[in-house]
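What follows is a set of structures for review.
Nothing in this text is a laboratory measurement; each read-out follows from the coordinates by a stated rule. Because the structure is predicted, anything quoted here is derived from the model rather than measured. Cβ atoms are built from the backbone, for glycine too; each structure is taken alone.
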Structure 1
């Protein structure tokens, strides 16, 4: 019998990709008011530079393990009490400035001061644009009280809590919130799933994991023998990781839970 539902945060309940996209659009449009450039070309250039720079830092292996992507690095502060996060906190000001400055250079614009300005503008725009999927609250309302709810998210505690601060109405739904950076390992490491189960005093067959990422949410839950639901809103192709269920809209969860508990 399923007693609890574990939810991923980014791009499962929060539409993080849209928030990042809108922050890029706003920042690059601002840049186009000063220079004759196409905002979408600057966005593409900055994303490319950010990915390459991010992978070049000594913290890269840690960010991979905890689950922090290059675009989170463009706006997170990483004020966490951990040596690797302290390194990240020291790296990110330069990283942001370099990503934007190099992005401008790729379009033939050599203006380091403006690159630095855009680097500071992007985090402000990202904080202004928190998107939550339209069905998120409706589904949580229907589950709350019937099931224990746990949020299981990869990332820096400081950054994930910032996301929760700007969408604070999400927090009260959850009995527990587990953030990989606080635990020390990220999904798909089985230990973080075992930790979440023990927090809720549950066996693996009493909880189900819901997430958008096959390689973290679904792979990790399958490694500990939990059932999983892959939310595939954008018709992504499956790989070798097989979820127990696949849905395109969170509301489809109800019939799965009813079936499992009938």
Structure 2
């Protein structure tokens, strides 16, 4: 059997329909899981952030030290980033009093700054270039910032924007559908479309997660946060086990 040149394989998954399905479930789990720790267990946003950031750092180190793409490790890191993003955004928006609009603006600037620094340092922000520690560090920093932005943006749309959880989910879901159409029907830069879609999956997950566990009086279904988190986690595990995933092929 011929050997595989690992230098031409990224340490992140190829972007497929299965990738997006797992990503949306993971972002929804990030919302319900983060709220379980900070609200249901009453540990607070700061303690919740410390817990999930600690887990995220451990997973990122393991991800960088891994020699090749490992689906279970990759998605564990994604889930850690999205739960950390939930508690961190809630801490900034509510405990620090920045507010949803202020938090969203600050985090959007942070995401754009991270992408700009990544592009300046390495020449590309394409995910298929994530093969070595410098690119991986930028990748996970950008992802964590985008997960945090998505939480703040979802809360802003649902609460301050007056859309509610269902309305917010429909708006963000529609925006993702539009990006998918642009992907298939236009020649717009694929890297730009990827990051736009990646960022938008988070507020979609945030509004869906809030719809599942918020009280009926606030427009939610008032489901148990731990139960919703367990069901979402089981669905993610099932998809990872059943959906074939491969490393993204390096083209740069």
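Computed over structures 1, 2, percent of Cα pairs over 26 Å apart, for residues 22-149 alone reaches its largest value in 1.
Using the calculated result 14.2 for mean count of other Cβ atoms within 10 Å over residues 62-69, pick out the matching structure from 1, 2. This figure was derived from 2. When mean count of other Cβ atoms within 10 Å over residues 182-189 is calculated for each of structures 1, 2, structure 1 gives the greatest result. Taking 2.1 as the value of distance in nm of label points 7 Å out along Cα→Cβ at positions 46 and 94 derived from one of the structures shown (1, 2), identify that structure. Going label by label, the one that fits is 1.
Here helix-only ellipticity at 222 nm (-39500 (n - 2.57) for each DSSP H run of 4 or more, over all residues; to 500) was derived from just one of the structures 1, 2, and that gives -23500; the source is 2.
Between structures 1, 2, the calculation of Rg/Rh (Cα atoms, Kirkwood Rh) yields its largest number for 1.
Set 1, 2, criterion Cα Rg over 2.2 N^0.38 Å, for residues 158-197 alone: the highest-scoring structure is 2.
With respect to relative contact order in percent (Cα under 8 Å, 6 or more apart), the largest value across structures 1, 2 is given by 2.
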